[in-house]
1. Match the computed value 1.03 of Rg/Rh (Cα atoms, Kirkwood Rh) to one of the structures I, II, and report its label.
2. With relative contact order in percent (Cα under 8 Å, 6 or more apart) computed per structure, which member of I, II shows the largest figure?
3. In terms of distance in nm of label points 7 Å out along Cα→Cβ at positions 31 and 63, which of structures I, II is highest?
4. Which of the displayed structures (I, II) returns the greatest value of mean count of other Cβ atoms within 10 Å over residues 111-118 on calculation?
5. For structures I, II, calculate distance in nm of label points 7 Å out along Cα→Cβ at positions 135 and 167 and state which one comes out highest.
6. Out of I, II, which one gives 16, 31, 26, 17, 9, 1 for P(r) over Cα pairs in 10 Å bins from 0, in percent, for residues 87-174 alone as computed from the coordinates?
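Each reported figure results from applying straightforward, stated rules to the coordinates on display, with no laboratory input. Small disclaimer: the values here were computed from a predicted structure and weren't measured. Cβ atoms are built from the backbone, for glycine too; each structure is taken alone.
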Structure I
């Protein structure tokens, strides 16, 4: 899948430039954990279906590299579960990923050390495990799996940071890559998920 190299190249080009332009503004490091509601859209010749929402965990860490005092480049490394529940059989399809979003965040400061942010950017992900309710891994062709491990798409987020460094955020991941093996326009599978997370920022807090 050609999209698998997009984000590493983007990071290599933009992070050094951002760090240089934002000199004097600290890099922010945070850990996050929360939950997701995920679904999928599946298309086969003559049929289009979507899964009902399936809950799952999300956790990871992120770094915000300043471009200006209010704009940051934010790469993250996340563990996230995606998938969905078949609307007919009720079977849950779980897809576990290591995911790297790369967002451009607008993060203005507010009064008394509060802050909020809104950001968007691409993500890439690698499927590390999966299950379809029958003991089969949908990423493994030797078990009848039909999905590629690499995924890519768009990432949106909005959040709030309290003066002591605690975070509350919401994000959406919209899968743009067709992850069905040898997929075409009429034979496609795409992920979509919504995430609510809490976290803690180790730098950039207001002093007590």
Structure II
């Protein structure tokens, strides 16, 4: 029996947004309880809100877009890497792969447990990040389509130029940020899916990220 595990955050008023980014707004403009003939929600948000995918056009002028990249690119075999032993402000180095076989895996998802701080100020500070060496190695790995993390950004908040984004997205890759529930996928085989909305020239998009287990 197929099981689908939700790895996504709920889009709602008051949700966390990247510091300095516009607030996400959701307004009910059609309300059955108010006597309207239908229910309808108007929303305003950026392409990088909640659980979302970064296309490489996010930092690369010659990168691909959400509306033109083939959908199969955003689907593939996944693996979750347990990084709970890495502490505040630490770097996750390439040595982590000594315990894992990532051959044949297209999405490498890193579980730090930082998603437990969602909605708290701490969510934006001190999360472990991947080392440049690790990011570069995954960028060069032709079988890897994307990196996923359960924290706010591949880069620490203090890096305004998004150095790690630029390393990884210089390749034909994508990044998925603000994942959750990765603990439920440890030591499991699954297919990962994070389809973007079809924004015209979208540099990214909120996604309904899921893991499909059989």
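1. Details: I: 1.03; II: 0.98.
Here the read-out was taken from I.
2. Details: I: 22; II: 32.
Max of relative contact order in percent (Cα under 8 Å, 6 or more apart): II.
3. Working: I: 1.7; II: 3.9.
Largest calculated value belongs to II.
4. On the way: I: 14.0; II: 19.1.
For this comparison of mean count of other Cβ atoms within 10 Å over residues 111-118, the top structure is II.
5. Values: I: 4.1; II: 0.6.
Top value of distance in nm of label points 7 Å out along Cα→Cβ at positions 135 and 167 goes to structure I.
6. Derived from I, not from the others.
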